[in-house]
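Listed after this line are the structures, all set down as structure tokens.
Throughout, read-outs are computed from the coordinates displayed, never taken from laboratory work. On a predicted model such as this, the values are computed, not experimentally measured, just so you know. Cβ atoms are built from the backbone, for glycine too; each structure is taken alone.
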Structure P
Amino acid sequence: MDKHDPQKQVALIVDEWGAWHNVEPGTNPGFLYQQNTLRDALVAGITLNIFNNHCDRVRMACIAQTVNVLQSMILTQDERMLLTPSYHVFEMYRLHQDTLMLPVEVECERYGHQTESIPSLSASASRSDDGKVHLSICNSHPTSAWTVAVDVRGMSPQVMRGRILTASHLNACNTFEDAEEVKPVEMDTAGFGGKGIRLEIPSKSVTVVEIS
């Protein structure tokens with residue numbers, strides 16, 4: 001696209017992205033009702049980081065469904081409702097809305113399986129009108145935590161706060177019996193060091209921090 005449209009007058013719209021798994025046992029297969037796990041939250045976070053980093057070209061992107069179908073934000077059963085891990089990622093990433101995208105360079109180890117591999121860490125960043133920087137990091141590695149040094153160029157960080165979404169295993173999910181097994185918690189392992197900040201990123205996690 002950059003070769004044929006260097007002025008970026010043509011935008012991309014990504015329609016119905018998301019994970020498609022087997023339907024839940026006992027449900028109508030035509031309704032595509034599926035559970036939503038921490039793995040889906042990682043899919044959401046990594047995908048949103050890609051969209052954020054290419055927001056000059058990707059102007060619209062729609063997850064496939066919102067309620068009860070595929071990688072949905074909400075599951076319902078009769079009068080009951082719960083929020084999925086994917087919902088929590090969208091809620092955490094709302095800090096990037098209506099902000100200025102900041103370029104991010106990531107150096108990290110790769111996570112591989114058999115002949116395939118991907119970077120363990122995925123990230124995107126933005127700056128809001130009040131000067132606050134928001135950084136989202138996904139650690140796709142299922143067992144390895146990382147200490148991440150972040151060089152926030154052009155500013156001297158003084159205050160930082162954040163939240164982390166993770167769980168004991170990748171298949172952890174919220175159910176109508178336990179609707180809060182997977183939910184964000186406040187970050188308590190971060191600090192300042194050198195020219196930037198230092199973050200302790202758990203395995204299989206989505207982290208969003210606000211820096212000012």
Structure Q
Amino acid sequence: MVKVGLTGGLASGKSVVGEMFVALGAHLIQADYIAHQFMLPGQPVYIEVVRHFGNAILNPDASVNRAKLAELAFSRSAPRIEELNHIVHPAVVRRQDEWMEEIGRREPHAVAIVEAALILEAGAAKHFDRLIVVTSSGQQRIARFAARQKLDLNAARKEVTRRMAAQLPETEKIKAAHYVIDNSGSLDQTQEQVRDIWQRLRSEQNA
């Protein structure tokens with residue numbers, strides 16, 4: 001089995017690229033999905049996050065208000081993103097490893113991909129055989145984020161800038177990558193790069 005980390009900056013298009021790999025036969029799990037499950041009421045991560053950040057981050061039904069939590073985590077005056085990551089990352093990385101092992105037991109020749117924005121920041125790159133970094137232009141990032149969060153472009157630009165400050169620069173991610181996908185062009189161009197990397201992954205597996 002080949003264990004692949006799929007990463008990139010905010011709104012670079014990782015999920016779209018991940019879907020393309022799945023269409024070719026890869027297995028994929030998203031770190032965001034794992035984290036979301038761990039943030040459900042009663043989960044150990046949820047309890048620890050509420051203990052650190054307080055009941056103000058909760059909705060009336062006791063679920064985590066992600067916008068309120070992000071506001072605290074990415075605050076310009078006193079950012080607490082490292083505190084949040086220290087709680088969430090270890091649990092998410094453990095679950096990613098368990099998932100890849102489960103896939104490997106079922107399909108010894110599978111390609112298992114973990115899509116996660118903060119693989120390098122979490123020190124998890126060593127858990128993978130190959131690292132793919134998705135890149136995109138700044139303007140495309142802002143437009144994608146604005147559409148996803150239903151924000152105007154100015155608000156999206158400020159939020160993207162704020163959140164990107166908590167991530168490694170794209171240049172550093174590229175240095176660590178085995179493969180880079182430039183998602184600045186058309187979907188067809190991105191698809192072509194995905195197919196090429198897929199063939200390389202399969203060739204490496206059979207070497």
- Hey, FRET efficiency 1/(1 + (r/R0)^6) of positions 10 and 170 (r between Cβ atoms, R0 = 41 Å, to 0.05) derived from one of P, Q reads 1.00; which structure? Q
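Consider the structures P, Q: one of them gives 1.9 for distance in nm of label points 7 Å out along Cα→Cβ at positions 2 and 18 as calculated from the coordinates. Say which.
Working: P: 3.1; Q: 1.9.
Corresponding structure: Q.
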- Query: Looking at structures P, Q, which one was distance in nm of label points 7 Å out along Cα→Cβ at positions 42 and 106 calculated from, given that it came out as 2.5?
  - Reply: Q
- Item | Read-out distance in nm of label points 7 Å out along Cα→Cβ at positions 26 and 154, computed value 5.4, structure in P, Q | P
- Query: When helix-only ellipticity at 222 nm (-39500 (n - 2.57) for each DSSP H run of 4 or more, over all residues; to 500) is calculated, the result is -3500; to which of the structures P, Q does this value belong?
  - Reply: P
- Item | Which entry (P, Q) yields the derived value 21 for relative contact order in percent (Cα under 8 Å, 6 or more apart) | P
